[in-house]
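Colleague: Several structures are given next for inspection.
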Structure P
Amino acid sequence: MPTTESSVTSARAEDVAAIDRLRAFYADLRAELGKVIIGQEQVIELTTIAILGRGHGLLMGVPGLAKTLLVRSIAETMNLKFSRIQFTPDLMPGDITGTDILQETAQPGRRAFEFVHGPVFANIVLADEINRAPAKTQAALLEAMQEHRVTVTGRTYDLHPPFFVLATQNPIEQEGTYPLPEAQLDRFMFLIHVDYPGEAEEKRIARETTGATISQLRKLITGPEVTAFQELVRRMPVPDHVYDYAVGLVRRTRPALETAPAWIKSWVSWGAGPRAVQYLIIGAKARAALLGSYMVRQEDIEAVAEPVLTHRVLTNFHAESEGMTSREIVRRLVKEGNGNGQT
């Protein structure tokens, strides 16, 4: 990605070298994932950005679009521990966090409770069809996602970094599901839409994934290196006008404010909160570093605005009656700029 000399000097010299290494890693990552995942470049980019931003992702897509394979493959190439939880109506919180079981001790005739770690104790956790489980089970992930720890029978257990939750939802089948509450939706940095592949990509899928050969993925980095890249992302410089743009964009989603456009007041019941501003900045930082830029630009904010804001903008009945979705509202906001003629 082309950068100006002034943008290079805005980052520390050691960070410039680290950004170059991150860009090289991302090129290798895409090449490795291309062995097993055909297409879905934007999904790969957004998932990687979320990991680098220490966020969590919610993947929305119909079955059969390689969501599970993508997450498992990313964990393999990053040499991270992967865990998959299939959410079902009978899944209990202890099935996620772990539980105490009575075990024999070294002393004959004496038994004691021992904590058995659940599948949440991993680096990358796939919560498959998270809306299949009731609210109390969904809530078992809340503390892990926010605090990176779990509490069981009064004792707290820390989750080792890096820690990332990727949940999936099926948008076409809602019978027997439990919609995620807004508080839990807000814990997800991104809502990532996984769409059908193009015709050429689907032909490649038919040709390359139905043979006897199974591609082996290389381990490109380690957990500590992922953590170092996450810290690098936090140090990315952001100009003041980019902060202004991010804040202005989020505030324009709130219909109660005078600065909100008239069409927002007509179609939106609730806008995005302050966490959206945080994730816009963090996502933009991660994208800039990932693509080899040495400072954050407005286009980085625009690139992550849709996955950050879509699940945080709640439409009203008027919008639904006119077929207007949160996704389309966010796209229009980005297209219109900050309301002062800047786009």
Structure Q
Amino acid sequence: MASVTYSPFKPAWWLKSPHLQTIWPSLFRSRVKLDFHAERIDLKDGDFIDLSWHQHSSGPLVMLIHGLEGSISSHYVTPTLQALHQAGFSTLFMHLRGCSGEPNRLLRSYHSGASEDLNEILEQLHSRNQIPQAVVGFSLGGNLLLKYLSETGAESALGAAIAVSVPFNLVQAAARLEQGLSRIYGRYLLNKLKKSYSEKCQLRGFDETVDLSAIQSIYQFDDKITSQANGFYDADDYYSKCSSGTKLKNIHTPTLIIHALDDPFMYPANAPTLDQLGPGVDLELSRSGGHVGFIQGNLPLRADYWLDKRITEYLTAQLKPDDQPNENSDLQLSSN
């Protein structure tokens, strides 16, 4: 049965601002060095997606998906993989198209609603008996995951899912990133999107038919580039068809949605209500936490990353890995 509850998360007193919660881990969180095995999966349309395997146990396989312009270097990725591995899970990371350090082959790009890519990866892994039992999606990756779950309904290939800091309403999220201090994130992401697009066009020989200097917002980028490259009429068509907030009613897979009402990437009113949730969905709201932040800690500069613990706790309850925690396997701290 669907539920909406308030999270026990309490922000560090020295990081109460949603902007500090959002920015701090990107700047100061130590990454974890893990041993990965890289694998390139060729897609039916001639493109590719790169996976990174960290599978050192016989426990249930959990796959992570990053957010907008993210990668395996994003601050939340390797620490979450470490926490899951120590709890007895096998782990896998999925780069979206063009996000693994090499531009993808097609003009088509990754985007918030590319659930068919996730579906194809899961099908290929299933054919090899390597199907993930759970997927964790962050931000854009969370929206993509929820869309997949809504489309597959009771036939989903997953036993559990977690979506963190999801932009449930894409047009509202684009508008939010043009207001107040949130413009900082909007400008940062827009510059990364422009750079990635320009580099792909140069490497793959695509004509840059759009004047990038004239694009001044993520909405404009999605209107002129993302939507056109991916078969949508315009940004509004793309946002309407791909926003997960209107699709949650169809989700049957046990799914935890973690969302902070002060997330600077969206408005508080964009959080779903109980009547919008499918039977498998538990929405866990916190009054603070920022965007993929959720940092606790009583001592200044001694951050405690609550999100790692909550993700591991939920998946352990759902999937019950048999392995005992492993505290010393292949892990090194990096200050990068």
Structure R
Amino acid sequence: MKSNSFHTSFQINGKIFSNSEELIKYSQTFSKEIYQFLKEWFSTDPYIVVKTSGSTGNPKSIHLRKDFMINSALATGLYFQLGENTKALCCLPIKFIAGKMMLVRALTLGWDIDVIESTANPLQEITKEYDFSAMVPLQLRNSILKINQIKTLIVGGGLVSRDLEKAIQTVTTSCYATYGMTETITHVAVKKLNKFTHLEQQSVSVYKTLPDVTISKDTRNCLVIRAPKISDENIITNDVIELISKSEFNWKGRLDHVINSGGVKLHPEEIEQKLLHTIHSRFFIAGVPDEILGEKCILIIEGENYQITKKHFSKLSRFEIPKAIFFIPKFIETGSGKIQRLKTLDLL
């Protein structure tokens, strides 16, 4: 399928269109963001300009080939078996790649998609049932009582906490964590979060790549992605992984977040995973300069000050225990709701 056309079964908000001009004209009546995206999508340009989220640095504009975006949509449809007439809900902002790709999947695969405002509680007024949707962890948390209205859900844009993961074990929705970034045109790998069979164990669930994606690691133990249908070159990341096979891996954390504390290398994301069951506010682990250790591990918690005791750190090794704890009323976020760690640290 070419980007200047769309699947004959495509619907948006219950409406069918005979050509792209009709679709663009309709979008102008209810969403400036969708209108701008569709104008760009149906133009003769071979690429779309997309901004990165800025969660690991300053946001930047990158060019994504439209044929690669279509290939990404096809891979998602194949992996999750989402063919034409799939009923989908888009509750993510269209200005970011995750929202854009929900539209591209619908256009490419012939979905019946409803697009609603991106809010913290997207299912609050929803009574319909859907085959597929994508949310950030906060949206899933706030929608837990109604999440059964969605058959398959992908969750990205942040870590799924242990208590949230525990909460979805009894729902009928099949939930998956995603690994990806703007440069990979959203997810290139997914990890099961619930509905494990008797042969599977929740504790050993790993990321598995989508079709036509293979992986390796470099000398830094960082993930290298080979995905010729969505990128001309191998994508070299700063994500430290445990490589299991050419299609499976465990994510350990960001290389650029590693704390070298007295010669011991600490991965903040690994420590955060261990703390998810005891600290229920938003938080993160970071390293700051220290005269003796070189860097020391600190804990930053969002919200009002409260007492943190040794019990909170019961699952941490002695090297991982934070040397200081700070409370910040409100974290600095990107436009898509991700924590900007460096800018938040500057508040200290």
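Nothing in this text is a laboratory measurement; each read-out follows from the coordinates by a stated rule. Computed from a prediction, not measured in an experiment: that's the story for all the values here. Cβ atoms are built from the backbone, for glycine too; each structure is taken alone.
Colleague: From which structure (P, Q, R) was helix-only ellipticity at 222 nm (-39500 (n - 2.57) for each DSSP H run of 4 or more, over all residues; to 500) calculated, if the value obtained is -13000?
Modeller: Working through the options, I get structure P.
Colleague: Taking 37, 25, 14 as the value of Cα extents along the principal axes in Å, for residues 46-85 alone derived from one of the structures shown (P, Q, R), identify that structure.
Modeller: Value 37, 25, 14 for Cα extents along the principal axes in Å, for residues 46-85 alone corresponds to R out of P, Q, R.
Colleague: Hey, mean count of other Cβ atoms within 10 Å over residues 110-117 derived from one of P, Q, R reads 11.4; which structure?
Modeller: Going label by label, the one that fits is P.
Colleague: Which structure, out of P, Q, R, was Kirkwood radius over Cα pairs in Å, for residues 182-237 alone calculated from, if the result is 12.8?
Modeller: Source structure: R.
Colleague: Sticking with this one: Work out which structure the value 34, 26, 22 belongs to, where semi-axes √(5λ) of the Cα gyration tensor in Å was derived from one of P, Q, R.
Modeller: Structure of origin is P.
Colleague: Once relative contact order in percent (Cα under 8 Å, 6 or more apart) is calculated for every structure in P, Q, R, which label goes with the largest value?
Modeller: Max of relative contact order in percent (Cα under 8 Å, 6 or more apart): Q.
Colleague: For the read-out Rg/Rh (Cα atoms, Kirkwood Rh), for residues 78-213 alone, a value of 1.00 was computed from one structure; give its label from P, Q, R.
Modeller: The correct label is Q.
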